[in-house]
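Right after this note come the structures.
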Structure 1
Amino acid sequence: MTLPPVRVLVADDQRMVREGLVTILETLPGIAVVAAAADGAEALALAEQHRPDVVLMDLRMPGTDGVTATALLRQRLPSVQVVVLTTYADDESIVRALGAGALGYLTKDAGREDLALAIAAAASGRSVLDASVQARLVRLSQPGGTSPGNRRDDRPPDGLTDRELEVLVLIAEGCSNAEIAAQLYVGEATVKTHVNRILAKTACRDRTQAAAYAHRRGLVR
């Protein structure tokens, strides 16, 4: 028995991004794009009209922003799940979005496989969070962790992003690309991209040197 496709509504104020997302999603099996909105207010109106399973929601939009739209959407249509897709992964954005009821949170460097996994998970009531978001939530939950009103400069070394740092730590722990992909809920192709960026930023020739780098920096116990 073939399952019906997951019905998705895309909300992003940038036309090129919005149309690009629609194009990408339409190529993914098991997903049907039912509408696209340019702001939070339009997303609410289109969601009430089309009743999607999942809304892929940008956060910072003019007028009704993504956080407000997410909260209103969860009140009016509680069966509709929200996956945030945004450029921003700071503590305040994460806390506000998840507090408003978003089930998933991805950054815009997510790949096609990441989007497919997050949408499928949300449609079945499961949460998928970007690796950098998971790391920040763990840090916030710990004693002395950062908060939107109490920040500290703990940026990763050599310009590594939080996600690249997560991948680097798993490399140092001996994980393969497939194992990293499974742990971080991303596609293996996305992991390969992160590995290449890590090697370039840290001036390492291979994974062995990258693992040694992580140990020298005290990133792995």
Structure 2
Amino acid sequence: MAYQFEFAPVFEHVDLLLAGAGFTLALTAVGAVLGIGLGIIGAICRAWKLKPFDWLFGIYVEVIRNTPFLVQLFFIFFGLPSLGIRMTEWHAAVLAMVINLGAYSTEIIRAGIQATPRGQIEAAQSLALSRAQIFRHVVLRPALAKVWPALTSQVIIVMLGSAVCSQIATEELTFAANFIQSRNFRAFETYFVTTAMYFLMALLIRQLLIQIGHRFVTGRAR
């Protein structure tokens, strides 16, 4: 017998899906801001070889980039309580996303910093700019402009990877989809709608980050 598509049982729970999507976007926003901030610090330490932090960030980057995000999440949520460090599902998910994005953005931003010509820094010094001004306008901002598309893609990857946070009962979009599917048993329809929502969120985040990049990084508003 042919399968009968029924999306009505899914849209009966559209409030749960929207709440889950909002939770996912909130996770992504916090994770992106803190993760990129951590990446900037790590990139500076590694690019300028600030001892011993360059060594510590090097180990951190290699560990995170060579282990699954799900294992990192489980370590934070289930492993750390063994050491007396307990946190809610929200805090565990945010911390995992920040740590994961921070490692990847460290290497992305480091590449941008190392691509800055030495002559530009010397020219800025000859103009009597302060170290803070040189770092902000000559080193960091041009570096971010070079790597902003890569950072944008990495933020989207982390957003999509947040789906595994449902494994610790974080009430994001996949958690909501699993709950709905367990009630209506319409797996195809439920996950079809969920897939479409992730796709739309990815497009939204990409466009938002492009606009942020044009306005605050490259200085070209659109």
Structure 3
Amino acid sequence: MSNLHFIGGEKGGVGKSLVSRVLAQYMIDHEQPFLGFDTDKSHGSLLRFYSDFTSPTVIDQYESLDRIIESAADAPERRVLVDLAAQTHQFLARWIEDSGLLDLSGDLGLTLNYWHVMDSGQDSVDLLRQLLDQFGSRLNIIIVLNEVRGDRFDILNASGERARAEGLGAKVVSLPHMQDSTMQKIDGHSLSFWAAMNKTDKANGGLGLLERQRVKVWLRKAYDGISRLGI
């Protein structure tokens, strides 16, 4: 059975591409074959950091999205990871509905997972509400609480949407906070997380000893959360 992972959240700046990069590194480190697709036309992070595994795709063309499903069906042992740009959810949802993908996925032995990446603001809660209204329990939803963008999710908890989502079968995982300066160095030097942990030449973008150690600790915590999901 093939697993297809859409990494979304609709709102810009919540960390969708960061989560995609963590998942890509997780699959590499756990020797899980995967193919990535990046829908960001201007500055796709998955293409930038994991170009050996990733192809560009055009989110507003059905034929381009169709190729994602065909890739999953052709190699069921390989996971498929799709990094969704901001403001693309409605077209994706229309393609899913028009294609009858939720029904077809069972025939193909394809598991569809939608990772809803959230910051701690009201907008992310509103978008989660819309996602649940639209798909409910028909789609495997994973709520990602991105603590890199804020570690207090009081608005979400008070809204009742987290409880509602979990009642519909959604799973919740946290992406722990990382020191801002370290993350900025990683991005500024276009380092994969493997390179961030292992590149020692500071003159050419390598991190300091304790910075590399903090990345290892952070990634280990993130991996633990992903593993507990059991997907």
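Overview of values
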read-out: Computed 3.0 for distance in nm of label points 7 Å out along Cα→Cβ at positions 38 and 134 - originating structure among 1, 2, 3; value: 2
read-out: Structure from which 22 was derived, relative contact order in percent (Cα under 8 Å, 6 or more apart), options 1, 2, 3; value: 3
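Rule-based calculations on the coordinates, nothing more; no lab input. What you see is a predicted model; the values in this text were computed from it and never measured. Cβ atoms are built from the backbone, for glycine too; each structure is taken alone.
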